[in-house]
Structure 1
Amino acid sequence: MKNSAPLALDLAGIKMNSPLVAASGCYGYGFEYGTWVDLREWGAIALQGTTLHPREGNRPPRLAETPSGMLNAVGLQNPGIKHFLQEVRPRLGELGCPVIANIAGESVAEYRELAAILDGVDEVSAVEINISCPNVRLGGISFGRDPVAVGELVSAVRGTYRGPLIVKLSMEASDLVAVGRAAESAGADALSLINTLKGMVIDIAARRPFLGNLTGGLSGPAIRPVAVRAVWEMAVAVRIPLIGMGGIASAEDALQFILAGASAVAVGTANFIDPHIAREINSGLRRFLEQEGLDHYSELIGAARDCPESR
């Protein structure tokens, strides 16, 4: 008998009806899309990043299209945790799927305080730590570059947050696997990878960088091969589940990450092109399982490693 829920999973304690996550920073608080799409197509929604205090973000221009992708330099603009609790929290039940709160800060103390606050928010199913933020103590260097700093940060958050804890990895690390292992050792329940890659666009007429922040994060299909490789390498280095992301715009794209070792996948930039992308990817995954005679997509996780070249 065929499995009636071929895409359902338990990701580190998060009960999801699909392996698809709406990536943080690309889906607002979810309500913005709810008018046009059925949000229950998502296994979970990772909310836009929240900081302890309101942030205005970077000066414009903030977005630039590039071949097969885009650069963004929004700068974590958000109204802060107080607004989240007062205005967003009461509506989270409307989303109809698990909610992942993404948090960011400039010090371990800020992350720890945010985690402690969210520990009492039942509407939030998990916390995702953005470690691409500047560490004030280390002179503005990203937390995500240093395994020791990552271990310290994750350990601090783990001490105040009891729910599923996800760490979103930055490619700024010279040794991404070492950072992933440090996060796991410090208490992370899952890893999401990869975050955007730093890039730049030059305005040739003005003879200066186009973005107001000079550089921005590159996302979209252009970074997918890099992201798939990162998941492939991380999958054999840690025992906790991975959420693969980076340029996923179809079921075929999602399958590459799953076959490389991801238990779930996150979709970001593609939502700007097609608001119904979750429905399309879910349908494509179900068709693939039927064609292959498989009961559940989990049979495909890491299956690419069975090829002779991987042994």
Structure 2
Amino acid sequence: MIFINSSVFVPSHITGFFEIIHHSNPLKKGSKGAGLVLDKGVLTSISATDGSGNIKVVINGESDSKLASITCKTIELIKEYTPLDKTDLVVEHEFLIPVGTGFGISAACALGTSLGLTRALNLPFTFNHAASIAHHAEIEMKSGLGDVIAEVTGGLVIRIKEGAPGLGITDRLIINKPYDEYYILSKTLGELETSEVIGDPRLRRKINQSGHKLFNKLLLKPDIRNFLELSRRFAEETMLMNPEIKELVDIWGEETLGASMAMLGNTAFAVSKTPDTSVEDVIVSKIDNSGCRFVQ
């Protein structure tokens, strides 16, 4: 017997700056900060049949990818609430943007899995409960701190209070033009392991000192140009930006409204009024104002 299939689109998320907030409860652990939610992300499709608890994760058509770990962790946490031992699952992720480069793709996979399974199997979770499981998985895997709640919210997100959806608090910048009049330009030069950065005590101190100060400055002047300026200051103060990314940021600093480094990824990003740029091989996106949503 085949259960109802379910598909979820989760937009990607670029963090401009952040502050790490620790807590013994993973649902209350996370980050404060600000970032952009993009209209490119991850499409997750779930299918389920009666069986013996087998799980297959397919990513961009491949079933043997190491990227399946966040999906398996999410399912493992779901099993703590409800048994799935008599159900065979196939979870298919289609990435519409690079992974491991600061776009919050692991969070998108976790969200797509938790929300998709909840709908497909009629699990006893509310939306926030399902999303909080995705946040828990991110914390356990050390793959992110604030992407889940941002991808739920959409827009230019301010993470006012750390934590999972339902516990954390978000706000959004009011932009003086329609969101679709802005283009998000990004170019990635490779992967950067999130766990290595947030696990380094020296880098954590720099991140928190800078992130706390800049967060308050954004609240005093909540507009898109200030967000971009503060994001660049964060990248410079934390010294996370390498020379190659800085070169891209400098170019876009002249061509666009502002630019910085995606946190945490070896990626430069900018907000522009036009998709035109002198930089080659650029990913061009728009701001996604809706957040994650079911498409089937």
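Every number in this text was worked out from the coordinates using simple rules, so none of it is lab data. Worth saying up front: this structure is predicted, and the values here are computed from it rather than measured. Cβ atoms are built from the backbone, for glycine too; each structure is taken alone.
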Just checking, which of 1, 2 has the largest value of FRET efficiency 1/(1 + (r/R0)^6) of positions 107 and 123 (r between Cβ atoms, R0 = 30 Å, to 0.05)?
2
Given a value of -7500 for helix-only ellipticity at 222 nm (-39500 (n - 2.57) for each DSSP H run of 4 or more, over all residues; to 500), calculated from one of 1, 2, which structure does it belong to?
1
Using FRET efficiency 1/(1 + (r/R0)^6) of positions 67 and 83 (r between Cβ atoms, R0 = 35 Å, to 0.05) as the calculated read-out, with 0.85 as its value, let me know the right label among 1, 2.
2
To test your reading of the models, identify which of 1, 2 gives 18 for relative contact order in percent (Cα under 8 Å, 6 or more apart) when calculated.
1
With mean count of other Cβ atoms within 10 Å over residues 179-186 derived from the coordinates and found to be 22.8, which of 1, 2 does the value describe?
1
